[in-house]
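Pasting the structures here.
Each reported figure results from applying straightforward, stated rules to the coordinates on display, with no laboratory input. Model, not experiment: these values are computed from the prediction. Cβ atoms are built from the backbone, for glycine too; each structure is taken alone.
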Structure I
């Protein structure tokens, strides 16, 4: 994806369709240049979907949609911006960004160009739309930065500023407000950082402004990867079952080294791209091992794992007899279930409990609204229940309601154990609404513990955390910090287990051997004698253990 060679004139008075396209693309390039700096501002040190990554991927999808518009039509460009960001929204920061774009686009609907007044109005409407979309708006976040930037833009337009002047004023105010965010949110002040989402918005506005002022924007890393892939024809028998695709984003990625190693994992291997952004395609029987190897080179995103054997079997629903296609008659399901899961073992568990479609994601792999919507469309039912299984995925799941023709119901599970708890409440004998309510009640009865590692230095609730420390979380809050995995596991369970609890379920991560897992299980069983203790191979990445207590 490249910017056009034609640059707008400096200090131009109007923004037309072509200029807006360049602004959006430039903003994506500029955000990509500073993505790591935004990610570094995240207060929470767990390996999660970072703000900069989620904002960039959301804007990337929006920029791709915008670039498809060939007509000189500002309204169509605006619609592409709104649609692309909505479908590409990832994580809470991406969802809020998509709402900002939707408000921006709505304000300019029907116009052929924007002057200073129209631009200011669009920035104001963007913030208003985002505030309305958030159930409990929090000041000191990207919302505050957007609102005060819009207010400043309005004053500048009224005073007679040019388009460039309006945007410069808005950006200046955005930076001032951003600097004040630690005074609005104690968690930012404690960590001595500004709000990451607000910082990302400033970079987006800087990208806009560079176009309006005729300045260049680096776009060497902003290249589409899809066109480089080669279609591979399957041969019988099917030796490797899983079609695995993902992006690696890092620095000085060694493509040849990755090719040499991954050749041992399967076939149909393609490793294409640059040393900063690399796309991998592979047919393998061990996608978890492939991801574990690849994460050494950088952040993984756009992860897609398809079971080709399952796809083949689904295609057999239609058969050809005497040149006539005969489709098997199937009864439409009363409802279907989509769940966001990372880890082969967890996927098997969710499937066995009634999940119809799995979307790979959670933690660092936040799926987009489009990923979830496509999974919903694949199920032959008019009612779909989505289990996000991560608080950073709930926003994207909620947006599926706006783009799907089906009835979408969100059970707001914030963890894998909560998702399992919800599935245990499924009963086809009950009224659907009652069952749905029971599933939501089910997630409230589950306590979740997690053991992972810190990805950055931080200070949370007076806990001094260094990069690489082992950390234990209880219902999403960091409670234990140490350097021993099993010690953290036991200590977090000591905080979780109460006298009335009867069951501890352990999901073992892909980085923990069966032997080590069994050792921990025995330790826990000896310590918590009033509880049954079960362990399952979850194969989840990044998290050594996930605990469920009930």
Structure II
């Protein structure tokens, strides 16, 4: 079972500090932590190869009988020596290649090197210690124990030569904690790096395994839990999204809204989460309400995508607000949605764009039918439309997702969000280009984009969901950052962003929790996409998720 602690993502310093505090303040010796880590890692390796993860017919690998351990001098090498001892005790042949020399190990690494050699003598089995990389025919599996989380400088010869030999060996590679050569915070390749088949992370997941080139070099990633007291992890406020979530269960939670049929108004009881539905609450406006505001020439489909996505998640009512010029096409595109054409004959809305004169009518609609508002899909960037968008954002006090073109409209006007009574109920969903427009910064790395997202959220006080690979989600109010641990490139096609906005709105309508809603919407889309791909569809479309 995965816990919240298992999801945490630490920088190299945070990881080392947690380890040190557990040893020095809590009193668990470093050699004990190393023993636990090595034993559990050895179990993973044996389970993978002796059971099903890497069967010969699937992966082209033989069941290993000989393992090459490539080690440095620090505690990463110590972990490797523990694993080697466990595997030796289970009938594997061991070979060591200490690439930085066979002396000067850290105390705990030296202790476990001595234990390994002691066991080999007791068993009467030789454990060769090599000075050069052996021919690939001499081993079946490689364990990378060269560098851990402390690497800051580029990998140079002779280690770089060994890394190259590892990567050209054609054998499965297990990296310990993080592939050697990958920066533990940014995922940057420091000169060169080991390409692992699997990375076994110890105690806390490492941020660099999820950013930059880290995912490309880590292979699959598996966490080995260590007995770090949770109190020592309090300062770690970044985690991966929880792919074990069951998003559809979340949608069974209903807001405590009462709908007055005679007045057409909704009032909030002030509590959430009750499962029972009264007779009044069965009305469509008590069963999740989403308003989608958008549409302009050539982009009328974008708000429809968002509205359909919200509707597909069981909302009681989804209202589509659009310039009146699109009335006829909207009837055919979205017959099941509540259509609210805005504007009168001769207005800018009649030409297909929202005008500042339309704002009061839209605000009245949002006030009368309380729910979650999505503004921006396909809305355009004309000056009159920008004025309209800013007025809606400034004067409407309900929960809101600001998406697509609406993000361009608030550049330089971020105070209309930070000045709201509840800015934490506003979610911005920029792709990298829109993020650059909002901040004036074009990050050159994942770590740079992550820092930019945090700064934007902290400055405005809202939630920022930065689309890309990976997705970054940060909340100023919760002081929490979430990063997707899965491949998101399949979503980088027109329309998927509109779908995500609609899904977020649906979850937010039921839960009133912005960060929670974003995470559930992301996981729902990820699982739905995989479901579609499992049917053989190579290029899923936005409509497949709604």
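Observations on the structure shown:
- In this comparison of I, II, the computed figure 27.1 for mean count of other Cβ atoms within 10 Å over residues 79-86 is attributed to II.
- Structure responsible for -11000, with helix-only ellipticity at 222 nm (-39500 (n - 2.57) for each DSSP H run of 4 or more, over all residues; to 500) calculated and labels I, II on offer: II
- When FRET efficiency 1/(1 + (r/R0)^6) of positions 151 and 447 (r between Cβ atoms, R0 = 30 Å, to 0.05) is calculated for each of structures I, II, structure II gives the greatest result.
- Label whose coordinates, when Rg and Dmax of the Cα atoms in Å is calculated, return 27.6, 95 (choices I, II): II
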